[in-house]
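J.: Listed next: structures, encoded as structure tokens.
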Structure P
Amino acid sequence: MPALYVCPICKKSFPSRVLARDHVKTEHQDRVLEVLSQLPEYRIEALKKRGVDPENWAAGWLLSMLV
């Protein structure tokens, strides 16, 4: 049985973490932007320098922290 990932905000289920992260990123954009607005600019720049999309990072963080 595959692991199900549940959106902590709307409780919708997804078969993979990537799909759940993309859902959080698109459907709950306000929460993602709220997380990004609380980060210092140098942290966002560090994410970009490492090749990480800050919006994907914030959506993944929300997914993992609100479970």
Structure Q
Amino acid sequence: MPDRSVEEIRLEIAVERRGLADDLDALNDEVRSVVPVVLVGLITAALVFRDKRLLTSGMKLLSKLL
């Protein structure tokens, strides 16, 4: 006979899912806070190398992250 009931196990799983969702939200916020720094770096690199392909590929990457 298990020590825990099905409802207790389901409740534990729900709590874990909420915790994971909170962690994912925090991670997404951190990634979004880095985007401006990456954008400035890409613009600087594009200006230094005068390569429009670099800037275009960087913009595509940022749009996927957002």
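Coordinate-derived values only; no laboratory data. None of the values given here were measured: they were computed from a predicted structure. Cβ atoms are built from the backbone, for glycine too; each structure is taken alone.
J.: If helix-only ellipticity at 222 nm (-39500 (n - 2.57) for each DSSP H run of 4 or more, over all residues; to 500) is computed to be -18500, which of P, Q is the source?
T.: Numbers: P: -18500; Q: -31500.
Considering all the candidates, the number was obtained from P.
J.: Let me ask you something else. Given a value of 0.15 for FRET efficiency 1/(1 + (r/R0)^6) of positions 6 and 38 (r between Cβ atoms, R0 = 35 Å, to 0.05), calculated from one of P, Q, which structure does it belong to?
T.: Numbers: P: 0.90; Q: 0.15.
Of the structures listed, the value fits Q.
J.: Figure out for me which of the structures P, Q the number 1.42 belongs to, where Rg/Rh (Cα atoms, Kirkwood Rh) was derived from the coordinates. Could the numbers behind the result be given before it?
T.: Working: P: 1.01; Q: 1.42.
This value belongs to structure Q.
J.: Ranked by FRET efficiency 1/(1 + (r/R0)^6) of positions 22 and 46 (r between Cβ atoms, R0 = 35 Å, to 0.05), which of P, Q sits at the highest value?
T.: Values: P: 0.95; Q: 0.45.
Between P, Q, the highest calculated value is found for P.
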